[in-house]
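Read the figures in this text as sums done on the coordinates, not as results from a lab. Quantities reported herein were computed from a predicted structural model and do not represent experimental measurements.
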Structure I
Amino acid sequence: MTQDTVSARDIVRSLPRVLRRIPSIAKGYYYYSIKNTNKELTLGTLIERNATQYGDRPAILFEDRSLSYGEFNAWANKIGHYLRDQGLTKGDAIAVFLENRPELLAIVAGAAKVGVACAMLNTSQRAKALEHSVNLIAPKMVVVGEELIDAFDDVKANIQSSHEQPFLFLADTNTLNAFGDAPSGYVNLAEKISAYNGDNPTLSNPPVMGDTAIYLFTSGTTGLPKAAPGSHRKFIKAYGGFGHMSLSMVPTDVLYCTLPFYHGTALLVCWGSALAGGAAIAMRRKFSASAFWDDVRKFNATTFGYVGELCRYLLNQPPSDQDRRHNLTKMVGNGLRPSIWKPFKDRFGVDTVAELYASSEGNIGFSNFFNMDNTVGFSTAPYKLVKFHDGTRDPVRNAKGFMAEVDQGQPGLLIGEINEKWAFEGYTQEDATEKSTLHSAFKKGDAWFNTGDVLKQIGCGHLQFVDRMGDTYRWKGENVSTTEVENIIDGSGLVEEAIVYGIEVPDTNGKAGMVTLVPQQTLAAFEPDKLFRYLHENLPSYAIPVFVRVTGGIEKTGTFKYKKVDLKKAAYTPGRSDDEVYVWLPKTQGYTRIDGALAKQIDAGAIRF
């Protein structure tokens, strides 16, 4: 198979392996295809089932802790009982502001059992973005980890809640054994739930599959984060589609996940897959390339959750005779570039790459079911790849107002049909939902979800990811809104105008942020480190522009639009008139001026961003 094609012969070659997985595939397809949204099948019932069937087997591994399914279920039940006693009922929401640790999963599970949805706050968010995200949901309560208290205290006074004691605290320790001391203004959640029993809640109006289980936040294309509700159905689809159909998880499996659990890949895909097999999920607070394989061996992991950047970091580590001394044979995630796909598999001995394509808010997903190389797989959902205006998320419409599909093998904007089976759950903001909906695309009255992503057909219904369009770029596994970053920079008082965009950097995944700006004062008087300190205080690290071009004026079109294409082509190359170009080098705390020698190093991929 070549890098860009999947043939019928390739599919046939994979059939013996697929046939061996028929029982798991059939089971997975059952869960993936359930249509009855009123069915009492939820995240909570999945955990209760595993507690019954695999009660003594590990459910969560973290550092030196191991929690069995029985212990985890009882812990979640105590949280559920407490939330009910606080007056929370089905349909209410709480916000969760915790880094990766078992307490996070226990809260999501406990809330799910009593019909309370969890808004999974991005732990990198600060100030205005954090405040906006919380108030977007208007949660009854907010659970804050000790590790993030300082960040939350900065916005605490502006959080809106109708509850008498809305702020819950969890010490940064094993809270099953030690409660810690809650700061003033917070209720110690660990201490409170210790008084409750661990029996499964009995409800007169229990949650059902169509009810909202979580809210995930996305930067979108318009600035401040948007909240996308995710129903229990999304957990069930991940449970069936990835856990059973793609990975064939079993109780002896361990899925190692270092991705943040405020992301759907970790929370839905990885955790859902582990639950499907009655397997354990091994968590790490944050990804570490140097510690990765030691952890894999420590937890005896057989599977791991990834994004493309993570795989590149691992591949960039010096080769070692330990590279294959592990039991890891499967991986599930997204963004693995074709250029490193085979080198990664060959070096580390990984057999199954369950690459996927999906979005937190979308109605369409793809999975590499046949374990083909360099593809996101195929989908049973109705979709089309259509012609689009370059550099935008906008499809091309003909004189009659309808769209046109691209030719086979050509890049096209991916859109998914919205119907009863493939519902678009959208965002909490109706205008944002409407903005992502395309009406009368091929006939009057039809509706389609605009993914904003460009993919192409590579044979036998398989797609390959090409690029993200519009006003976002992806860096360090995060979507970055150019509009939001521009707004923050505008508020610095240091610039007259600024335009933000993403650029390609050799040997990196995604696109690095770059800003071209006109300073308030002269070019000579501009202080790049003053800008860096301001950005560091007001943006998460992944959103801080890696490159800065300081110029006397930004060229525009006759209709006063910035010529982004020209700026992207110039990228970080120095020597344009009197411009100065700077870079935020790894492990530094400021910007460094780029000269010809440094530019050549970056071009050669010698600097690992």
Structure II
Amino acid sequence: MEEKKRSPHPPSEGVPAGPDAWSGEPQSRIEPVPAEATGAQSPSNNGHSAEREAQNANPFDPLGVNAAAAQVWKAMLTQPEALLSAQTEFAKSWMELATTAWVPQSEKRTPIIEPAQGDNRFKHPAWTENPIFDALKQGYLLATKAVLESIESAPVDPQTRQRVRFFAKQFCDAMSPTNFAFLNPAVIEETTRTGGRNLQRGMENVLEDLRENEGRPSLVDKSAFEVGKNVASTSGSVVFRNELMELIQYAPSTPQVYARPLIIVPPWINKFYVLDLQPTNSFIKYAVDSGMSTFVISWRNPDPSLSKLEMQDYLRLGPVTAAEVAKTITGGSDVNMLGYCIGGTLLAMLLAYFARRGQAAVNAAMFFASLIDFAEAGEIRAFLSDDALDFLEAEMEQKGVLPGRQMADTFNMLRANDLIWNVAVNRYLLGKEAPAFDLLYWNSDATRMPKAMHSYYLRNMYRDNNLVKPDVLTVDGVRIDLRLVKNDSYTVATMEDHIAPWRAVYRMTQLFRGDVQFRLANSGHIAGIINPPGKPKGYWLSNSTNPPDSGEWLAAAEKHEGSWWPDWRSWLQARSGPQVAAPSRMGSDAYPPGEPAPGAYVLEK
């Protein structure tokens, strides 16, 4: 189809338009565009510097963990009195445990140490009621505490301390007595009850996971779900497709809809249907049922032919294009836009880009569990030392992409007890089948990352925190300065988020110049966002201004029961323009509807 020449957004004076033709209406087509059309090339192996660096690195320690541990140990030896004090305290606690282990249950004192809140490994009553298991549990917890506290007190830089502590905890988690059949009372009890059939079933599960899941314990029964059937089933149509994304428009469920469209920019680290799991917990369905004219970007699962795609390609081919298409379909002049996780990071860049250019393509902006300021990005930084980045880039140089399985393993390690060891115990020692749980099914549907984009993201965001530095980053030649962003915005963080810690998300409130509303939800990165009405999780809201200190905000905030979704709906409805008659069909003459939602890209493995 002939490309239209109209340029609805001429560049501002003094701002380069750039070679990628960001201004201009997207081509109206549904057919997949070959990757070659973008200039993307297959990766080459002609002596990339990161590959050479990785070849010179220690093959047995590509992430540099041993070197960091040695640095911590040497630093601890410079303060022998502190090390001796810690060992003495540990020995004292151990002796106290040994002397009280055989005291009758009725005479027992308060335990010397107890599992942390949320640690469910020791739920079986025997861990408390049986003196042997109770002593084993407390001894393990004391040893773990001694190791981690010694690292925490080492006189080294915070980054090294954090990395060594993280990997030391991984080792301690692996050595938990709950992971060994002859030390776990739940396994002993089940083995006695079934005559060992649980271990037989467990071995069958091991063999099944070796065949079907690359040797990893299966988190979920994948046969229980099918994308487009019982997950990602909200009605809609693909109205636009390019080489990187499909734009889905959802069918209205109300007689009238709000005139200003809502575009959802999900993360491309996983697939978009985390926001459209099942009708009872689908955020997308909730938006549609609230009268929003809803569009969602479904990112492609990139293969090596797209390895050269950069962050600005995701911006141009994703939300910039989606905004133009949605405006044409709805006849509006701007859109509301929502970014989840890394989709929110991309949205912040887009707002700053538009602000510098003097364009008002986005009205209100929403950020769900999104990092903008990466200064306190959490435990994932343990994987991002210079050695680790060099090693990762060398692997991506050879493959063109970061395999989705590798990304999933990294995130699972952030919650190893829940997503690795507990799963292994249930499948291999207790002989249980994997559960049928929609969220875990989505979590197992991994995606790949293009080499150029992912390297840029890790180095400029996590390592150097460049997004918050005015005019350091550029997009298509346009300097990025978040201080220019004046959009009304609604930000949600979650209290137990291990990927985007809520205090780090809160720092966003100090960057933008518009009316920034901040909400803090209970639970974690996913469960805190997928929080439909009827769930008793609760959230915090403050009617005061956003102080620089997150603790001060929390002290002034009031907890509300139930879901934060209705609060979000009210906020967005006030910024969505008048209500108009719902369209009788999806798309428009310029962008006719194609295949039904959830489209084709979400099915790519």
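Miscellaneous remarks
- Answer label among I, II for the case where Rg and Dmax of the Cα atoms in Å, calculated from the coordinates, equals 26.1, 85: II
- At a computed 11 (relative contact order in percent (Cα under 8 Å, 6 or more apart)), which of I, II: I
- If helix-only ellipticity at 222 nm (-39500 (n - 2.57) for each DSSP H run of 4 or more, over all residues; to 500) is computed and equals -10500, the structure in I, II: II
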